[in-house]
Structure formats: structure tokens, C-alpha cells
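Alright, structures below, take your time with them.
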Structure I
Amino acid sequence: MIRPLITLSTLLMLSPAWACSCSPLPEVGFVHADLDRLPANARGALFLAKDDKLKPTAFYITTNAQPGPLKAQLSWPDLGAKGKAQRYLARVAPVGGFKPGAHYTIRYMNNKERWRYPAQTDFFIDAEPLKLDGAGAQLVLDGAPARQLLQLATNSGMCSSQQPAVVQNFHYELPAAYQPYKSAVYYRTDFDGDPVPPYSGSLCGDRAFGATAMGDAREVVYNNCETPKGRVSIQGWAALLEVEDSVRPTNVLTSDLSAAQAGSCTAFGILKEALATHDQQRISNAACHISGAEYADRKSGLPQDAPTAAEMLDFARNSATTPRACVLSAMTTVLTHMPEPAEPLGQRLGQIIGAGLTSTDAAVVDAALIELSQSVGYISMNGWRDKNGAQRMQTMLEPALPALVKLLLSGQAVSRTAMPLAELIGHAGNKAHRYIPELLAAAESPAATSSEALAALSLIAPDDPRVQSLQRTIKPLTLDSTQP
């Protein structure tokens with residue numbers, strides 16, 4: 001039997017194993033261009049410049065409050081970095097300031113290249129000012145330091161991977177006045193004490209200007225999983241610099257990474273230990289991240305630390321609080337890499353996904369096809385060298401085959417982010433042989449689905465004389481494919 005092929009677009013979507021390639025754009029432009037409103041006392045829209053030569057005349061400002069362009073003025077907020085003002089971050093506003101209730105558009109006129117941030121921004125000015133009476137933002141620890149998977153830059157050829165680390169999670173709690181503008185709050189976090197590595201989630205360094213390490217006001221400090229030295233004090237700074245002239249300090253936290261409870265320092269060991277604790281937060285963290293681990297690395301814990309099929313089946317039965325995508329991803333990842341074939345795990349995974357294929361709701365069917373494509377793509381990409389890889393794939397697909405064949409014969413349209421139905425059926429190999437008569441009848445008919453039926457037959461029974469005869473008389477569906 002020939003080995004089914006996988007569409008290139010699907011592989012790019014599903015696997016982290018492609019070589020890392022970064023094309024960074026200049027860190028220039030309106031950093032909060034997606035903010036559609038500013039408070040009445042706003043001093044300007046934030047513009048990150050290349051250098052300190054920025055001039056007000058570079059900007060074109062219009063408003064619905066009066067005709068014609070407005071003259072621009074610049075001001076420079078202080079980010080508090082070593083006590084020096086950040087001269088590359090400017091606030092752009094019309095001379096005389098903004099009028100409450102008005103709408104403004106500000107455009108940088110000399111842009112001749114692509115930037116990371118837009119060259120134009122527009123927003124409304126609220127009727128009320130930002131009032132910051134009382135305490136500023138506060139730092140809050142999220143539990144004790146613990147061993148978990150953390151997305152970090154890697155030298156393995158990928159941009160990033162999920163790696164075992166001792167992690168202290170914490171977050172900023174913002175005053176109520178910031179909430180309407182929280183997406184524009186600027187953050188900076190400083191660490192003092194034992195040396196800890198700066199967080200870098202990717203070789204491409206994609207953190208937005210002034211954002212926290214994990215986004216949405218969530219921060220992290222971490223260290224080596226095996227020997228996590230690191231008693232640190234944490235100082236935060238936060239401000240809405242469209243209004244405030246300088247950043248405001250938070251409280252100071254302390255954390256001792258070396259105090260983390262003993263535990264596994266392998267990716268699959270962390271998942272196995274989390275399953276044993278029945279701690280839903282730990283389980284969700286491990287399940288949501290395990291597919292991004294470097295399974296060929298010594299820190300993966302394979303094969304000795306892999307959860308058993310029984311443990312994963314118990315997880316599937318009791319995973320109501322874990323996001324569905326994480327459940328399916330974890331089941332697929334363990335199925336792909338566990339040392340034994342594990343037919344019950346593959347069948348259960350296929351049953352969970354396959355249930356959606358029989359829905360009368362087109363959106364549910366589309367979602368199930370995408371989920372199935374993701375699982376097939378991961379197994380093909382990461383398990384094809386394993387002697388059990390094809391068997392695992394076929395076992396997973398078997399429960400979904402009746403619905404897949406029915407969808408193909410009915411002419412079901414497939415999302416661009418899912419594999420073609422013929423390709424999914426083809427990956428089932430021998431398990432799909434029982435459907436050869438149905439597919440032959442469809443391929444021999446004048447129906448619009450004949451090409452799709454022949455494409456499936458060409459994958460599951462290429463040596464069948466009936467299929468070969470049809471191939472000479474009917475042009476089969478061409479799959480946009482590549483060898484994984």
C-alpha cells in the first residue's frame with residue numbers, strides 16, 4: 001500500500017518541527033493602534049520612533065470636531081529605565097490637546113517601509129478623564145513555584161518549544177480606572193537577587209512593546225528545572241502612558257524557586273505526575289502544552305515517563321474542566337509517542353472526534369474535520385519513523401470512517417484548514433477496505449463526487465485492478481501534497 005500524503009498547508013499549521021525563520025520588522029509605529037478610545041485627559045497617542053529625530057511635522061491629524069488638518073505636538077513620557085527618559089517613545093497630539101467626544105485620526109506621513117506597528121491610528125476621546133487616586137497596580141503571586149512546561153526559545157531548529165522548568169507565575173492587578181484601557185497599559189518588570197534568565201518565549205522575540213511575558217498582565221520568572229537556584233525580589237511598573245508622564249511602581253514580591261516541590265524534569269513526566277494529582281490546573285497546563293515538547297530530546301522523558309493508555313483514558317473520562325483542544329492534543333501526542341501501540345487510546349480518540357462528524361450542524365462537522373486533520377497531521381509528522389505509526393493512525397481513524405465516507409459521498413465541502421476527505425480516508429489504510437464497494441460505485445457513477453471517491457480508492461487500494469482501470473479512464477482528484 002502506498003503511504004498517504006499530507007497537504008503542505010496542513011503540516012505548516014500543525015507541526016512545530018519546521019525550521020525557525022524570523023523576519024522581524026522595525027519596531028516603529030503607533031503601538032496601541034487597536035485602541036479605539038482614550039480618556040479625556042489623554043496627552044497623545046504613543047508612537048515608537050526609530051531615533052530621537054522625530055518631528056511634529058511628520059504627522060497629519062484630522063478630527064470630526066473641526067475642518068482641516070491640525071498642527072501636531074510631541075511629548076516624551078519617562079519609562080523610568082535607569083532614571084532616563086525614553087526619547088524614542090513619543091506622544092502625538094494636536095496643539096491645544098484633545099476635545100472630549102471628538103474622533104481623531106493621526107497618520108505618520110513619511111512611511112516608506114513596513115513596520116511592526118501601524119503608521120496610522122484613530123480613536124474617540126471619552127467624556128471623562130482617567131482618575132488615578134490611590135494605589136497603582138499591584139503584583140500578585142499565582143501559587144507557589146512549581147515544575148511545569150514553559151514555552152521557551154530553543155536551538156533545536158524550531159523557534160520555540162515547551163520545556164521543563166521551575167516556574168513562578170504572577171500577575172498585575174490593575175486599579176479599576178485602568179480597566180477600560182487595559183490593553184494599552186505599559187508594563188515593566190525588574191528582578192533582583194539570585195540571577196535568573198530573562199524570559200524569551202521564541203527566537204523571534206515576538207513580545208509587543210510594553211507587554212508582559214505571558215500577555216494579559218500575566219508574568220513569569222523561571223529557572224533550570226534540575227537545579228532551580230533563584231531567590232528573587234520582583235518589582236513591577238505600570239502606567240497608561242497616553243495619560244501619565246512616568247511609570248508607577250508596584251509592591252515588591254519575593255519568591256524562592258529552589259523551594260519548588262520535587263518532581264519530574266521531563267516533559268512527559270510532568271504530564272504523568274499532573275494526571276496522578278487530579279489537580280485540574282496542573283493537568284490543563286501539562287495537557288495544553290505537551291504537543292509542543294521536543295520529543296526527541298533527552299528531557300522529553302520518552303519512553304520511560306510516558307503516561308499509560310489507562311491513565312490517558314481516565315483523563316479523557318474526567319476532563320470536563322480541561323479545554324477540548326488540549327484533551328485531544330494530549331491524547332494525540334501520547335498516542336504518537338508511547339512505546340506500545342495502545343489501540344484502546346487510539347479508538348477512544350477517534351470516537352471523541354468522530355462524534356462531531358455525524359452532527360447536523362455544519363459548523364460542528366467542520367470543527368471535527370479540523371480536529372481530525374490536526375491529529376492525523378501530528379501523528380504523520382512526528383510518528384512516521386515508528387513501526388507502530390501507521391497502526392496508530394488507522395486505529396484512530398477507524399471509528400470515524402463511516403461518517404467520513406458518508407460525507408465524501410454526499411459532496412461535503414471541506415474547510416481550507418482541514419485535510420481533504422479522500423486523504424483522511426486514505427490514512428485509514430486497510431481499515432477502509434470494507435468501504436471499497438461503496439467508493440467504487442461512486443467512482444464509476446457520473447456523480448460530481450466520482451473524482452473524490454477515486455482519490456480515496458487510489459490511496460487505500462492502489463493495486464486493485466478495478467481502481468487501476470478507473471484511473472485510466474477518470475482523472476482522479478489531485479491532492480496538494482508533500483512527503484512528510
Structure II
Amino acid sequence: MSISNFAKTVFRSSKPQKMTRGAVVSVSHGGGPMPVLGDPMHASIVKSLKKRVPEILKLGTPEAPRAIVVVTAHWSEAQPTISSGGAHSLYYDYGGFPKETYQLKYPAPGSPEVAGEVKKALEDVGLKPVLNEKRGWDHGVFIPFMLINPAADVPIVQLSVLRSEDPEEHIRMGRALSTLRDSNVAIVGSGFASLHNFALMRPLMMGDSSAIKEVKAVTSAFNKVLTDAVLEQDLQEREKSRTNGYRHDSIPAGISALKDLATASHDSPVPFNVDATEDAIVFNPATLAQYRVIVFLQASGEFFDNELQLDALKKFVRDGGGIVGVHCASTGLPSSEWYGRLIGGVFTDHPEPQNGKVVVEDPGHPILLRGADTREKATGQLPRGPLLEFDWHDEWYNFATNPRSQDGVHVLLTVKEKSYTGGDMGADHPIAWCHEFEGGRVLYTALGHFDEAYEDISFIGQLHSGIIWAAGL
């Protein structure tokens with residue numbers, strides 16, 4: 001079973017299986033056909049294309065990609081355009097080279113099937129791609145691949161870049177392509193890490209040795225910008241990616257605890273894996289279909305990029321997928337009334353963290369019974385069932401309405417408002433509940449603000465059993 005953590009954590013049922021993931025590599029394809037002409041200035045490029053790149057792509061091995069998607073800057077369109085034919089002609093998009101360079105052949109097949117998968121992935125991120133079965137491959141494809149894979153036995157699909165040069169849309173394209181890697185489709189960027197400026201280099205090529213200083217200055221500046229961009233590791237900014245509201249410091253502790261549960265589960269009757277990500281690109285039907293449960297671990301604010309991602313979540317739930325929301329998951333997607341009903345409650349505010357007394361409303365529910373069993377096994381205690389009351393230190397969330405008022409919501413835990421200050425829900429203050437919603441199962445707990453929660457056997461046991469329950473197992 002797999003769990004997705006949107007943080008985030010995912011729940012896959014069955015023993016963990018090793019699957020080859022398609023590689024990603026950026027290559028230089030040199031100047032026109034020069035790499036295949038034996039030009040000594042291209043020796044290092046040729047060596048890399050013949051040796052290192054095939055190793056990265058695992059060509060000639062059982063793990064070779066089932067197809068390769070190639071993106072080059074030599075094909076730009078108003079919309080993302082995908083070569084979708086079963087076979088392709090070649091575009092000799094260079095000039096002034098020997099006659100034989102216009103007779104080169106590269107007979108690798110295309111793949112209409114993978115072209116369709118690329119189209120679907122791009123649509124899932126809100127782009128409007130089109131298929132083109134007639135366009136041939138430009139030299140950014142066939143020149144490097146004559147050296148990378150002379151056997152021409154791996155299908156190739158070419159994808160255009162956008163004429164607008166819009167960075168945000170190109171990033172979305174990249175995120176969409178990344179989802180194909182899970183089905184062993186490799187991604188190759190051809191020519192992306194090079195300075196493409198023949199106007200600058202032409203005087204040098206014509207024998208003007210004085211031009212070398214300008215060429216070196218420009219290329220050095222370009223290489224520095226590129227290197228700095230690749231090596232930049234602003235991890236703090238990256239970690240803010242999918243918590244667009246308040247970001248909880250306990251997220252790493254929560255992910256670690258869930259992964260520990262997954263490791264321990266491999267010898268249990270219900271083994272599962274956990275995948276953690278903060279990239280909303282996974283919210284597309286093809287990716288979510290791999291999972292049984294999504295755990296919204298402290299996912300706050302508007303964490304989706306577009307309406308299609310919310311639609312993918314709705315489909316996942318309606319197809320029977322499970323949801324577990326932890327703590328500030330009730331603050332997520334404030335623009336979506338549907339999401340509020342999915343979670344079962346919408347956060348309004350909370351007093352300062354303090355001790356409070358939690359009451360177990362339904363000690364016989366499978367979530368609480370299994371949680372108690374986990375606690376007893378971990379501590380070596382004799383079986384005694386769920387605790388009926390316990391003290392807890394946390395942020396005590398208030399909600400816009402009492403979750404119990406929503407049809408089908410089954411309250412598991414409440415907090416005694418008289419045991420702390422700042423509550424405004426009254427005598428009935430639910431803090432954990434579950435319900436069946438539009439075909440799926442949902443568990444939400446308002447507990448879990450601090451790291452210590454993810455070290456508490458009872459709390460982790462309830463999350464564990466809640467995940468199993470949400471998966472319908």
C-alpha cells in the first residue's frame with residue numbers, strides 16, 4: 001500500500017517493489033553536425049555522448065528506458081507540441097556543411113503511446129499541448145543520439161519549447177515531464193547547458209583571433225550564472241513550497257515517524273510505503289492512481305497551483321481513496337468549500353499552546369482499538385484497550401462550526417474546554433473524527449503541533465490505524 005504525504009505522505013498496499021525510474025540528463029549537441037564529423041574541438045562532447053550519457057540512461061541493460069522524451073530549443077511553438085508519429089523524418093536545420101551531413105539517418109521509432117502520456121501530463125498541470133505526427137526531428141535530437149544510442153532501439157518523442165519563453169510555464173512543463181519518470185521514461189534536454197550565440201563566435205570561426213577575448217568573457221559570465229543557479233541550495237525557501245500558510249516545525253518529525261511506520265510494516269499483514277513530497281504536480285489522476293491514502297501533514301494555505309489539481313483530488317476521493325488530515329490540514333485550501341467538507345471542519349483560531357484533557361468518545365472504533373494495540377506492543381503493556389482520558393499539550397483548535405453537525409461525521413476524541421483556557425466551542429469540542437465522504441474515507445486529528453507528538457506511541461498508533469482504516473483495510 002502507498003501513502004502520499006503533502007507536507008504530504010502516500011500509502012501503497014503490497015510489499016515494496018523496486019521500479020526503474022527514468023533518468024534525466026542535459027547534453028550538449030555541439031555545433032550543427034560537427035560532433036559526428038570528427039571535429040577535434042568536439043572531442044570532449046563526443047566522449048560524453050558515447051560513454052557517460054548511455055551509462056546514465058542505462059542503455060543496453062534490462063533497465064533501459066521504455067522511451068526517451070527529448071526537448072531542444074530548436075523547436076518552439078505557441079503551445080507545447082509533441083511529436084506523435086510512429087516514425088519521423090529528419091530536419092537538417094543547419095547550413096554550410098558537407099553534403100553527407102544532409103544524408104544522415106537515425107531510424108529510431110517514435111511512440112504515439114508515450115506522446116499521449118506526455119500530452120496528458122501537460123494537461124494535468126493546466127497547459128494545452130497538441131500532438132503533431134508529421135514534424136521530423138531536428139539536429140538537436142538525431143545528432144547527439146547517433147552517438148548516444150547508435151542502435152536506435154529506444155523510441156523517442158520530441159517536445160517543443162514555448163515561443164513565449166515564459167519561465168513559469170516551462171517550469172510547469174518540467175514538473176509534468178517528471179511524472180513520466182515513474183514509468184521509466186527518460187527525459188533529455190539537448191543543448192540546454194550551452195551558450196548558443198553564433199553571431200558572437202562567427203568572427204572567431206572566420207579566423208579573427210582577437211575575438212577570443214570577447215568570446216571567453218561572455219561564455220565565462222554565462223557559465224558562472226549557470227553554475228551558481230545549479231549549485232544554489234536555499235533549502236529554507238524550498239521547504240516553504242507547499243505550506244503557504246503557517247509552516248509547522250514538526251513537519252520533518254511527522255514525515256520521519258510515518259516513514260518509520262512504513263519500515264516496520266514490511267513484516268506486518270499490511271505492509272506499505274511512504275512517499276513524501278511538497279510538489280503539487282503529483283495531484284494528477286495518473287500519479288494519484290498509484291496510491292491508497294493521502295496524508296495532508298500540516299498542509300496549510302492554498303497549496304494547489306490550479307483547479308485541475310483540486311479536480312484530481314476530488315477524483316481520487318470519489319474513486320475510493322483515503323485521506324488523513326493532521327493538525328493544520330484544517331487550514332488548507334480556504335478557497336475550497338469542498339475541501340472544508342472533506343476534512344470535516346474549518347479552523348478559525350487557537351489559544352496559546354497549553355495542557356488539556358482529551359476524552360475518548362468511541363473507544364471501540366477500529367482506529368482507536370488498533371492504536372491501543374500499537375501502544376501495547378511497543379511498550380510491552382498487557383492489553384487494556386484505548387485510554388478513556390489522557391492529558392495532552394497542544395494548540396487547541398477552534399472550528400467555524402461543530403464538526404459533529406456535518407452529516408456522517410463520527411467524533412473520536414473531544415477536549416474538555418474547562419481543562420484549558422481559550423476554547424470557544426462549548427461543552428462539545430471535537431478534536432478528532434472520521435467519516436465517509438463521496439466514496440472515500442477521511443480521518444482528521446487536530447493534534448500534532450509539536451515534535452513530541454510524533455514520538456508518542458498512542459498518537460502514532462492512531463495515525464497508523466487511521467491510515468489503514470482510510471485505505472479500507
Ranked by Kirkwood radius over Cα pairs in Å, which of I, II sits at the highest value? I
On mean count of other Cβ atoms within 10 Å over residues 139-146, which of the structures labelled I, II is highest? II
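In terms of distance in nm of label points 7 Å out along Cα→Cβ at positions 99 and 403, which of structures I, II is highest? Kindly include the intermediate steps, with their values, before the conclusion.
Numbers: I: 5.9; II: 7.9.
Max of distance in nm of label points 7 Å out along Cα→Cβ at positions 99 and 403: II.
Laboratory data are not the source of any read-out in this text; all were calculated from the coordinates shown. All of these numbers come straight from a predicted model, not from anything done at the bench. Cβ atoms are built from the backbone, for glycine too; each structure is taken alone.
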